[in-house]
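For reference, the structures are reproduced in the following blocks.
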Structure P
Amino acid sequence: MKLFQKAKKSLGQNFLIDKNIINKIIEIGNINKNKSVMEIGAGYGNLTKAIVCMEPKKILAVEKDKKLAFFLRKKFKNYKNLKIINRDILDIIEEKNFGQNMVVFGNLPYNISTKILASLIMLKNWPPWYDVLILMFQKEVADRILAKMQTKEFSRLSVLSNWRLEIKKHFNVSKNCFFPRPKINSTLLSFKPKKNNPFDLKNPKNLEKVTRVLFSNRRKMINKNFNKLFEKKKSIMKNLNIDLNKRPEELSNEMFYKIAVQYEKLSD
């Protein structure tokens, strides 16, 4: 693949070039003429071209790199249903003018992939403006998203991702499918928003705080960090029926959500 500019490490650029993988990704989106699509990190437009061929109602292709955005505008100048947005996705996730029920694709920049996912989870309005997220991550990051309790991969990311989203692993993608070739393989995941969440929070940042504090010493028992959150209120410990001698990875996702609900009540 000939590039008109060198891939920028600062933007985590690795462009997907394998047509078979691109077609498999597009199939998962189940695009039709009534659907609206967003692509995060359109790059040279390889995936964009495949999306355009499915003739959706509207396509928003977000690309932070100015030169690439200019290139994309020239490449797709004849397509009226395609809009190139030359902005950082992290600056526009909270905006409300995308429409509803969007299918979102993203070969996410490796250096900010978890930040993008966290921002899509922490939206104030829920259900969100997207109907499904179809996102590529480094394999190690995907393993942390999918991790179950009592495994070494289980982390804050596992807890946050499973709070509001139903997650499905589709397939691993070889590093040979990208240019420039990264050092590691990738994994494609999809995420569907949960419509009815028994652990609803007025402010999602409360879950972020609870997970940050409790995972800050993941090899140690949670008792000290739990007391930091609740100032030694024993009634809360009884309400939760929690064993403070456990380590953070020994708690279930549900227990973290219950703790966040209690923390929010305390903060009101």
Structure Q
Amino acid sequence: MKFETIKYEKDGPLAWITLNRPEKLNAISQTMTAEILLATDKAQCDDEVSVILIKGEGRAFSAGFDLEPEPEGDLDEDEKLQALKLELHHDFDLIMRFWHSPKPTIAAVHTYCLGGAMELAVACDLTIAAAGCRFGEPEVKFGSGAVAMILPYICGPKRAKEILLTGNDRISAEQAEAWGLINRVVRPENLETRARELALEIARNDQHAVRITKQAINKTYEFGKMRNALKHALELDIAIESTETEESRRFNEILREKGAKAAIEWRDERLGYTGQVKRHDIG
């Protein structure tokens, strides 16, 4: 199985999936989404694999889903809408694949872990972050929404609203650990080693017991209608993504022509901001 945007490697009882678009900060394209799903299928079907790990090649784990639109060809508006819905469902399936995986999943993240990549990382059973890693959910800045509304179940509604409604993309690894988004912070040079050690601790245990225990923990959420709530939130995200306003139309024009920084500056100017809003810890 040859991949273009990821790497798949076995390491004893471990399967490593590496996001491999370093020139794009491992932005998750539709091709990468499809390849990660294939790689997880491969790991699930391999009896020798006990734990699945995901990491990023190059300077960052991932900047999130790729903002560059895929070629749509000669599609009418209804066909474009259907294509958008299909893409968002695939993105949702990608994130939740790591939550629902019968085999334990571990994310090892560094430098940037933003948007959909953050949702994927926190959907993993364990998340290890290198010191200096920056987390965030900036979707509202781009007129988008969270594909998988998993944060309220991980860090509670107050923190989730603070992160999602402000579009905060400057959450430190230490804050993420304190808020329950990740398990631990390690030195950057030790990231893969510590993730591997943790994975091997899990792999040494009775695998039937590990998988049933994971299932039991997940069910404590799902019995509370988590799955239905997430699907409902996905439908609302589709509504966000597929509704065009005068503001979003102009924002997207600037985004395509001049990039994200110029588009955000245009919106700030409309609101009367002259500089970046400074954030401070409460205390």
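Quick rundown of the values:
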item: For 18.9, 59 (Rg and Dmax of the Cα atoms in Å, calculated) the corresponding structure among P, Q; result: Q
item: Given 1.3 for distance in nm of label points 7 Å out along Cα→Cβ at positions 139 and 251, calculated: source structure among P, Q; result: Q
item: For helix-only ellipticity at 222 nm (-39500 (n - 2.57) for each DSSP H run of 4 or more, over all residues; to 500) computed as -15500, the structure of P, Q it came from; result: Q
item: Answer label among P, Q for the case where distance in nm of label points 7 Å out along Cα→Cβ at positions 19 and 227, calculated from the coordinates, equals 2.7; result: Q
item: Among P, Q, which structure scores highest (criterion: FRET efficiency 1/(1 + (r/R0)^6) of positions 75 and 171 (r between Cβ atoms, R0 = 25 Å, to 0.05)); result: P
item: Distance in nm of label points 7 Å out along Cα→Cβ at positions 67 and 123 - highest-scoring structure of P, Q; result: P
item: Answer label among P, Q for the case where distance in nm of label points 7 Å out along Cα→Cβ at positions 155 and 187, calculated from the coordinates, equals 1.2; result: P
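Bear in mind that the values in this text are calculations on the coordinates, not laboratory data. Computed from a prediction, not measured in an experiment: that's the story for all the values here. Cβ atoms are built from the backbone, for glycine too; each structure is taken alone.
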